[in-house]
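Participant: Each structure below appears as structure tokens.
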Structure P
Amino acid sequence: MIRAAKYLIPAAGAAVLLLAAGHEDLTGPLPLDDPAIDYYKNANDPVARLKRQLDKGEIKLRYEPSRGYLRSVLTALNVPVSSQVLVFSKGSIQVDYIGPRTPRAIYHSDDVSVGFVQGGEMLEITAWDPKVGINFYTLRQEPSARPTFGRSGADCLLCHALSITKGVPGLMVSSALVDPTGKPHGAYVTDHRLPLSKRFGGWFVTGTHGSARHMGNALVREGGTAESLDRESHANFTDLRSLLNTAPYLSAESDIVSLMTLEHKAQMTNLIIRAGYLAMLKRPIEPAIAELVKYMLFAEEAPLESPIAGTSSYAADFTALGPRDKKGRSLREFDLNKRLLKYPCSPLIYSAAFDALPKPVKDQIYQGLWAALQTEKSPTNQAIAEILRETKNDLPAYWKP
């Protein structure tokens, strides 16, 4: 039986009160059962494809006594172990298993995330479908001759299809003050627009960040405030063994660069999905496109106060995915001195879901990107335009030099 996520986020009835700090979005949910969407009937995401392979016996998953199918699932879905981040805030359907001593591990790629909980009954997986957005799956953590993924629905969408995810089945990364039981207080959605000082509450974080301070690795007593959080002694952590036993996990890391990337990708994913939904529902898309382009180009990114460095191979693994232009440049290159990316344009422009957007949506996105890059003539914007020109083969003719 799936346990209710009683500490997921503060709620009043079915209304979720988790908001992006300083970036509240009041857009209501869109109709998932509209024939143009048919959310509950469609599934053509990486997990759905893997499920079909399992059902036909074309692939097998290997079970390990301590971690179940975790390693095998990550391999099958091409999700890197180096992406591991650990969250101890109670925010999952397996809430009873999660806490500061037993955080949930999340592994992620551009279109998939996999959640693992010590002693948990299941793996929790999200997968990005090019048409309907994020689908939610579980995989029972028990030996089976033919394990299969179960698709979740209404329970997950109580939190993952409201204004905090732009009204579509989407993703969120939050920050909160978390007490010793793992219960979050005052949670809010985070992304690259927030300064580091407001991020990572409820997460373990490994990596160096100089004089900058975040909310990670630290607990508060119930009723405590952000000002009372011990940021100093929990800063620049490169080894979590003084805080918890990392042996049950595939890695001893909760890499800061991976976490920052996950924050960006979650909101970018939602914006792409929403634009597609509005087009399929034949609603005005201009405001959604404007917001998407602005976010895609990191227009409101909070500058980094000090250089950032992770502790795993995540940055190198992410960068290696490319693609690269003739000069060897890639939108996946990190800066980590003053900002997240060297060339601030979201790498999710290469995702299968972006490529599958309705043509009118992509036309307007490309138009908005071109206008923004030409309005402010800078070496960085010129580099972004050149990289896209050589690595995106469906750009309109006016992008040509």
Structure Q
Amino acid sequence: MHSATNGPVYNSRILEMLLRTPCACGLLLWLLLAPAATASQWSTTENQLAQKIAAATGPGAVSVNVVNRSSLGQAEVDEIRRGLLAELGAMGVHFVAEDQAAATVQIFLSENLRSYVWVAEVRQGNNEPSVVMVSVPRSGVEGVHQPSSTPMTIRKTLLWSDENRILDLAQPGGKSQALIVLEADRIVLLALQSGHWQPTQSLVIPHRQPWPRDLRGRVLPRKDHLFDVYLPGVFCQSTTAAPLGMSCRESDDPWPLSSDEFALRGFYAASRNFFTGVLAPGIQKQTTTSPFYSAAPVPRDRYTLWLFSSADGQIHLLDGMTDQIAGKLGWGSDIAGVRSSCGLGWQVLAASQSNRPDDTVTAFQVADREPVVASPAVDFNGSVTALWSETDATSAVAVLHESETGRYEAYRLSIACQ
């Protein structure tokens, strides 16, 4: 069982005052909050979890912290917290600050596609933590949040086309007058001249080991130098002054998995075409998942939900505590997270999973843990070979291998509200 690190928890003013007073505060808290708990739609589940916690801690001084890892709103979380504290108080548990507690309890409100799952991690002294949990079907609870119905479409803008294989493309400075194109064995720099992109420089990428058959790579603009390049077993970095040069070295450093605002990185299998599943620095305490091709973040108020398109053909959802598997979505190996002003504010772009020569990309929203279609699919005349979030996360770069001509095309994909 994975667990999350301590996170910020909102406590009402009255509760904060009570926590500073260890004597008899558990009984007083119970008397104050019992009416609210009695009326709670969660009362049965609160009682079940409280019984399991009290059985592990016994009566006495306990520190309790509630962390929301679900789609529940703040009002519902506060209601559940009050109900749990009231139930525990009735069972002889007294609430104190952590430095005064005989036991500490971390309660995580999580969920999967079918149920709300509440997990409590109980620590007493130097003993190994014990974990108890309860669940309640989501269909049996009112107030489940539904995704916004704000209509949206995907804008597709052609950036560059070439007969050479394109792995990735970047536009430094936020849609500037320059393009950086990553090919299998070189970086090509282009400048906009008279309304057309013209190559201005080419930098060779040295590598001692042969590339894997299904080669993948990333090029990322940087603030203190022009770009970084990630390839299987190779890392390259541009120089900082003109004339522009590039240095490359053998490297197994982890690759950035999304835009610059997310620190998560993944280790790439140099001899294969996917990530090993080892994450750095990890999602809370989760530092591994199944081997995967790509990842997409969906930020929440207090944490970030990560979706992974795994090498086993499934979509894994990690929230820092649980690793869940989504149902059959028909997604291919390439996904990316983008920010927009539509719907919930963040969408996941997913290439289709099909045996047809032509792929599509569709936007999805993840209101709870179940992605739902948010846009019509945008069609491509070939297969999507790469899909990466751009550094500002407002768009993604999709690389297409045309089925008829064999050429490669790089497109910018962004979300437009209707």
Structure R
Amino acid sequence: MSLAERLRIALRYTFAVGGGHLSTFLSSLSMLGLVLAISLLIIVLSVMNGFDKEMRERILGMVPHITLYSHLPMEDWQEQAKAALEHPEVLEATPFTEFDALFMHGGDIETAKGVGIDASDEAVVARLFSSLDAESIASFREQASGLILGIGVAQRLGVEPGQQLTLIVPGQGGISRPAQFETVQLVAVLDTGTELDQVAAIVQLPLASRVAGLGSAVSGLRLAVEDIFAASRIGWELTNTLPPGYYATNWKMTHGNLYSAIQLSRDLISILLFSIIAVAAFNVVSSLVLVVFDKQANIAILRTLGASPGDIASIFVMQGAMIGLVGVILGSACGALGSELVPGLVAQLESWLDMRFLNTDVYPVSFLPVDVLAGDILTVGAVAFVMCVLAAIYPALRAAALAPALVLNQDR
């Protein structure tokens, strides 16, 4: 038999052509199972990719990749920043001062993690304040006592931009370091959609150093590097070049467990959902076996007309490949479309139910992120297609092994 004749027969058994209703019905069921499995896997992978992307770009974009500290307040931070920037993989080195803060407004008091930054540094402003408009950033720069609060802290205090708050920095060392009180004005609310919204309190660097009791010194340097996964190595190399008394921490110490948990969840879910595709491929085996039993007479007639066992086997392998191809195309399209629609559907469902499925008190972001990667779609599609072709081999061998004389004798 020619390739065209075998392909025509496979198409007739697979799709609604001619009178092959049972084989078409079974093929449609197999395709539907593949479409559901593939689309579900792509949607879940896209969501996990979204969490991974938000972790790397949004959260780690605001958290310093490496933080350089000194055992004493860092007076000569300009020299150390210059030395850090000499490392070929360090992109930015900016000073900061951190302190434990209490904010009081009326009868409400909230704790926050106070951070002082150099508002004149465009790099750090771009990283921390990417969600703010230019007017808010300009207002923060102009006011020496300006304050930017995370939206979670601001909501708990019930304050809005333009209102004044009392900043309290607890004393350290009793009489030698009493508590510090400052009146600050809220100029903007930071809404990044991440866990940082629940603790962030950002002020100008001079104010932070003063209330922290450091004078003109700073707590340390925030470093940004090209490869965030090389942060541990780069931090070690920097501490070896700096004078004694300096040490480095990196993002893995604060967010490494969260990132590892996201990666582990992605891997486990991928294994689980690939097993669903394997079940769908097993459905192809059972469907084609039933088709072989249904088409025994046709197979016997083809054998008597000169078709070889190889020809018969190739027809059913082609049918499995067609089922796989259609399932992969439709499943990939539905998965990609569903991935794009999921965030809107979740937001709409949250609005209808008046509840939040994701909250930064528990989760790293307050929304459902999605990142559809072409590589994932191609990988899932290729694996599903190969499984379908392999699944068709057993029914094809069964069809090729049928004895024409025995089948025709039974039909008499």
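All of the numbers you see were taken from the coordinates with simple rules; none came from a lab. Predicted, not measured: the structure shown is a model, and the values here were computed from it.
Participant: Identify the structure, out of P, Q, R, from whose coordinates P(r) over Cα pairs in 20 Å bins from 0, in percent was calculated to give 25, 46, 24, 5. Please report the intermediate quantities before stating the final value.
Facilitator: Details: P: 28, 60, 12; Q: 25, 46, 24, 5; R: 22, 36, 21, 16, 5, 0.
Among P, Q, R, the structure yielding 25, 46, 24, 5 for P(r) over Cα pairs in 20 Å bins from 0, in percent is Q.
Participant: Given -7500 as the derived value for helix-only ellipticity at 222 nm (-39500 (n - 2.57) for each DSSP H run of 4 or more, over all residues; to 500), which of the supplied structures P, Q, R does it correspond to? Present the calculation step by step, with values, prior to reporting the outcome.
Facilitator: Values: P: -7500; Q: -4000; R: -18000.
Structure P accounts for this read-out.
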